[in-house]
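Down below are the structures I want you to see.
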Structure 1
Amino acid sequence: MAVQSIPDMKRLVCKPRDHWSDKVEEVGLTFHTADGVPYWDESAFYELTSREVDTLEKAANDLHEMCIEAAQWVIDENRFAEMGIPELAVPLIRRSWERDDFSLYGRFDLAYDGDKPPKLLEYNADTPTSLVEAAVAQWYWLQDTYPQADQFNGIHERLIGAWKKFRSQAPDKVWLGGVKNHLEDAQTVLYIQDTCHQAGLETEALFIEDLGYDSRSKRFVDLACNEVRAYFKLYPWEWMWGEDFSKYLEQEQIHFIEPMWKMLLSNKAILVALWRRFPDHPNLLPAYFTLDELKKTRGMSSVDYVRKPKLSREGANVCIVRNGSVVTETVGEYGSEGWIYQAAIDLPRFDGNYPVMGVWMVNHEACGLGIREDRTPVTGNLSRFIPHLFY
């Protein structure tokens, strides 16, 4: 067994289980391979220590608290415009925040080598995926391969507990859906639906394309014209505001999950707000709206940086610049909404692989870890998911 080590954390190469694809499909991970290349990759795993798990858990909990404070600052200082948030959404975000509308989950993406403090790369606070593989697939992998070990993974139980909380204060039925013809989204929604059902809620699938508004009864409805009072949407809020029904959102007749206030945290401009509120915090990287600001505060005419669109997804339109030259740049359709500039960091590297630690938040608490890695420093849609364990 080959070993690559940085402090205590290790990347161990191992033999995949016999018929591994059948095994992960049995637990809902049907999108395990893309273009003939495994996305779920159990030919290796990461071994952490309990200290490293505690460090990641604490960092995520601290970051979430800071995000809540940063969001309050954005609201108090009326910084919505610089985040690219539609003006029509502002009063609804304010009211959603004041009501403390129910939030189910999110995922922090952290750079961590087992030694230096974890650094926040971004917060997937609205529509995070890689949930089935983190909550379920890697847990069954652990039971089949290293049952004596442990795993940072209480995601499933926390999701059920969060839905029970929602049930106590909202409708007894939840509709759930993403876009049509997207396998990963469909399986993610199906898994979320299962946890919702286990919490005692009635559920029904409803694609976002099939969510409608009945102008006569003034209510959101499904295809059978039943009123939809609670809807889990695997669909970004910034896209929601581009839909035909967006003009009816101000009537606030429906519980959306994630809630509208999550628009403040799912936007990469929150990284700038965090740095303004908590400069030099050990879990943050310097972040600004302009490159000149970053250079000025670093006291340098040239800095290594990462340029990110405020609303990009799956690593799209990210540009990494070192020593004045572009070393990595991804393509995509984002950027018109504006950019942020974040100080570059050297990601840990294991045998040519760059891992990113995705720490899951459910009901405002850190409860699990999913690790994705790539041969480049930018984690994209096809970057591999690698299971983990700790002792």
Structure 2
Amino acid sequence: MTQPGFWRGRGPHQAEAPNEFWALRDVSFDVPRGEVFGLVGPNGAGKSTLLQILTGILQPTQGRVLTQGRISALLELGAGFNLEFTGRENVRLNAELLGLTRKEIDEAIPSVESFAELGRFFDRPVREYSTGMYVRLAFSAAIHQNPETLVVDEALAVGDARFANKCIRRLEELKQQGTTILFVSHDLGIVKRLCNRAALLWEGQVAILGTPLEIANEYSKRVQVDPVERTIVSHRSNAPTSIIDATLQLREYQINDSIELSATIRVNQPETKFQFGLLIRNRQGIDLAGTNTQIENCPLQVDGPVDIRICFKFPCPFTAGDYTITLATQDVDGARHDWRDDYLEFRVNDRRPYAGNQWLNGNFEWTKL
């Protein structure tokens, strides 16, 4: 069993020096062989420090890390590259450091070169590379070193969308092949798409472990906090607004049917400016579409306390499948009042084998030349 991730920090019973800062504390989890495990958290939560400990770059002050098999890591951009070496030379050097044989390296080089799409720059010094080229080389080198465990830290945040999608497809292939993957990203959609489980790292500690959807929802709630009280706005009893109820006119639809949503909102304070929004997800928890009253040019300013009804109608643009709707109220500047994950559910029925979740509603035409 591959277990990249058993690290235990100092216990709460130990005293902390007045000016002491712990990047990680009491962190403990395990990742079984073949699992894709996501790490989510805001900047400064300790994600990169944790990955450096798991890959042996840093040593934990307290606790231990137990791993098995070859670990290939894609951490800080260009880490481990010699700027004077060519891309090809850097790939060879990194592979040798991981213990690959000369035969294994020779067999991997053509695949690395093809995937990275660097052209003649593959044999140019790395100091001449752009940021996107660094990513191409580093990612391609990491995935072609036959790792039992692959550690990826925000590698897909840089570079063009086409190459990012190519990398995601490759990660999905590695997942199917049973490679253990530890994946850090701020892109919650990718976390939900790739990961089997995830953890929310918050101020150096694991706040919760759970499914990618549970982690994404908790993270979304926590990023909107009161800057003074450091409490989650949606949990405050004196929130300016709250969602009392919401319904859909129907539970099942056909493509292009009109979907009608109505919600009861309680406005708790006088002269309250706010916005009401919704987010639609597919059954995998991937965000598909969302909007709010501010985007749709429907300003809300209500003199409370009072209950109001908000209605929203839109033509169903989704292909056959099951969907959920998450609801939220928030200040006009985005600070959250109330949040209801996957509060409503509906199904779209259609026998046509469309690809993806969105109906393009287009027309094909042809002429003889």
Structure 3
Amino acid sequence: MSVRGPAAVPRVEIDLAKVEGNARAVVEMCAKHGIRVAGVTKVTCGHPDVARAMLRGGVRWIAESRLANLERLRRAGVSCETILLRAPMLHEARDAVRFADMTLVSSVETARALGEAASARGTEHRVVLMVDVGDLREGVLPEDAMDVAARIAGLRGVRLYGLGTNVACYGGVIPTRENMGVLLTLRDRIRTDLGIDLELISGGNSSALPLVSAGEVPQGINQLRVGESMLLGRDVTHRRPLPGMHLDAFVFVAEAIEVERKPSVPRGEIGQDAFGKVRRFEDRGVRTRALLACGRQDVDPEGLRPLEHGVEVLGASSDHLILDVEEAGRRIRVGDEVRFTMSYGCLLAAMTSPYVHKVVV
């Protein structure tokens, strides 16, 4: 649900001015080192207003992992160049060349399917070969990259446009000069052995921004794909605030449907909860609790950070969020709204949930 104006609850409030400001801060930081930025909107499910705010902030491309989100952006009139971050399934190749200008790939089979789809349309599709430098998500191993690059270069309908890598998303590997340097070594070998001058060397995602800030990104890395840091204002490797960035461009709001004083320890024998976990409880006596009309179908409760001092998230079931509000700075009553900032995982759940309204403010 996406609305403007008076808002229902639960909702995510999206402050586009803050998104634009964060985007501009990232773009300016990277520009000092010859790096252009792709704004990644996937956590917002390709929200067109968020994409436009990023573009106003100076990003060069909008990048998405799902074709449905790219189609949403196109239908909403977002007309910039787009990047498909996740390699398409083979049956999606036709839509990939329709909705994306460039695709990240890690197999010859995918590149061939894209080439065939592009040739059928009378066009050529740009592909970026992903190289796994240690995080063990997508990408060919460095020792296999030359062979794969040569085979892709020989395909019709595709143009080998660049090299890329991804770190910190699965294995938590931190970007370094050394692992980024792998791309530059391969770029030089491709130029020498295959006679191809690659235009794009994509050095990773938001996790690389501290390296950029420290001036440690190797010369030759000319693109980063930035989502979380631009949207939430944080260094993603340590979840620390980035200087000058807004941490509250996205705020989750939910309404209290019960406020009661209750014991802090359940009565009776403790077994598994609804999600198969056995919880441990600290006896803090009788406390004031608020029950909010949202749950795990809407958000990740562990990723909610109350904006009011003295409010504590205790946990959630599918449709109820439980707060301790004993020490809140105000008396919370039934019908009151409570506001939170969110982690990346929490924002992902909230933007994906059909039960959460998305409100541009």
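The numbers here are math on the coordinates, done by the rules we state, and not lab data. As the structure is a computational prediction, the values presented were derived from the model and not from experiment. Cβ atoms are built from the backbone, for glycine too; each structure is taken alone.
For distance in nm of label points 7 Å out along Cα→Cβ at positions 26 and 258, find whichever of 1, 2, 3 sits highest and give me its label. Mind showing how you got there, number by number?
Details: 1: 3.4; 2: 5.5; 3: 4.0.
Evaluating distance in nm of label points 7 Å out along Cα→Cβ at positions 26 and 258 on every structure, the highest lands on 2.
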* Work out the source of 73, 41, 40 here, i.e. which of 1, 2, 3 gives that when Cα extents along the principal axes in Å is computed. => 3
* **Winner on volume of the Cα convex hull per residue in Å³, for residues 178-337 alone once structures 1, 2, 3 are ranked, highest first** => 3
* Which of 1, 2, 3 leads on relative contact order in percent (Cα under 8 Å, 6 or more apart), largest value -> 1
